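Each value in this text was obtained by applying a stated rule to the coordinates, not by laboratory testing. Everything quoted here is computed from the prediction, not taken from an experiment. Cβ atoms are built from the backbone, for glycine too; each structure is taken alone.
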Structure I
């Protein structure tokens, strides 16, 4: 059984975000980076499947040179090898282009499973895994809580609204987007860190995969939400003022 896990390197959650001088993106010069948390749960699910049933876990990451740090972390936790798709530092890939990158990289691996996190912590689109499944022709399921391989099929538990769950059986190959919090994440051991140094990281470019990163739409400008202060005076008797105050808190400020 071969499992490909897509991981993404994102800014650390406690990072202070600033707009760059051009006003078109963030200033990334002083940001710290980490593995996308939902992807960490996808990796954990893959590693536990490997421990139960055997097979190989291949980590796939698209990003600039700094993404190697996150790839090494995944290898230290137990992944067998990795594919690093080199993406220029200044490139911003939308979900469709990212899905094309994943699909082309996964197609050559002939994997039975493609696992991704439910969404990314930075942009949060939640579309990449499903788009990659469509491009690959894989069956897919989202918001997956449990994965139970059954020969050439897999039974998954999906989280629905209001505490409901859905059980679905799919034929492999499949693409699954994993819900955060379904397993306890492991830490990389000292032995795992040492072994990661000798594990294979295959580097490919967007051109090698036949994907153009220039097709992604760019942002015209980004800015911090403006802080505006406004004072409104309520006049009239106390009953009328109270009614209008409650109305404004409920429908304008939306705090009630």
Structure II
């Protein structure tokens, strides 16, 4: 997973906070973190869109699969009063996430778990599952969606942002996805829907957001490159070059029409 450069040097968020004059052990607000702790596309705007679907209430139980450094989980807990289990496979991301949540005073509403959804790392009876750009890393869709279905209440809903396959891939495109994005299994639209229905989700809505994500990834790359001198001073060359390579790879794959963006609601 660490060949995916987005997930290396995750301590970079501390550099950003230090640049704002925030000490390493200082208390934090969620809004201070949101410019830096959202690894998916369109940040909290995307989460707000999910919340309109999920209709969470104070005390609702939410599972965030592939929670990264905890940005979506903290935002949801602070905005809705829901209780969120943030499940993250990578120990370094998990530790950073837990520290930031504690500094936000949200440890009573956000529980961080370091584990694998495929290994039964979570309990059952969640009202909702969210996953932003994580499932693309998990090729065993049968086990994945069966585990998700088992974790939900019978009336539960799952909100997913993920990649899909719009066309056959070239050898180079498949390699870039597998190595640099850690996405070795890219499903066709109908294949994705079938996997969900087979797992027991009877109401599946598939939405194509490829155009918006194509624009986002191109804009993200341009802004990152425009701020290169600032980022070099703050983060160092290794980190900047790694992120530039990752952002550039994903933007090019979208520009070439090699990947589709999907927003999926499964009940």
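In this comparison of I, II, the computed figure 2.4 for distance in nm of label points 7 Å out along Cα→Cβ at positions 132 and 204 is attributed to II.
Of the structures labelled I, II, which one yields 0.60 when FRET efficiency 1/(1 + (r/R0)^6) of positions 60 and 148 (r between Cβ atoms, R0 = 25 Å, to 0.05) is computed from its coordinates? It was calculated from structure I.
Comparing I, II, where is distance in nm of label points 7 Å out along Cα→Cβ at positions 12 and 76 highest? Going through I, II one by one, distance in nm of label points 7 Å out along Cα→Cβ at positions 12 and 76 is largest in II. To test your reading of the models, identify which of I, II gives -14000 for helix-only ellipticity at 222 nm (-39500 (n - 2.57) for each DSSP H run of 4 or more, over all residues; to 500) when calculated. Clearly, the read-out refers to II. When FRET efficiency 1/(1 + (r/R0)^6) of positions 108 and 188 (r between Cβ atoms, R0 = 30 Å, to 0.05) is calculated for each of the structures I, II, the largest result comes from I.
Here relative contact order in percent (Cα under 8 Å, 6 or more apart) was derived from just one of the structures I, II, and that gives 20; the source is II. Suppose you compute Kirkwood radius over Cα pairs in Å for every structure in I, II: which one lands on 20.4? Of the structures listed, the value fits I.
Looking across I, II, the calculation of mean count of other Cβ atoms within 10 Å over residues 84-91 that yields 16.5 traces back to I.
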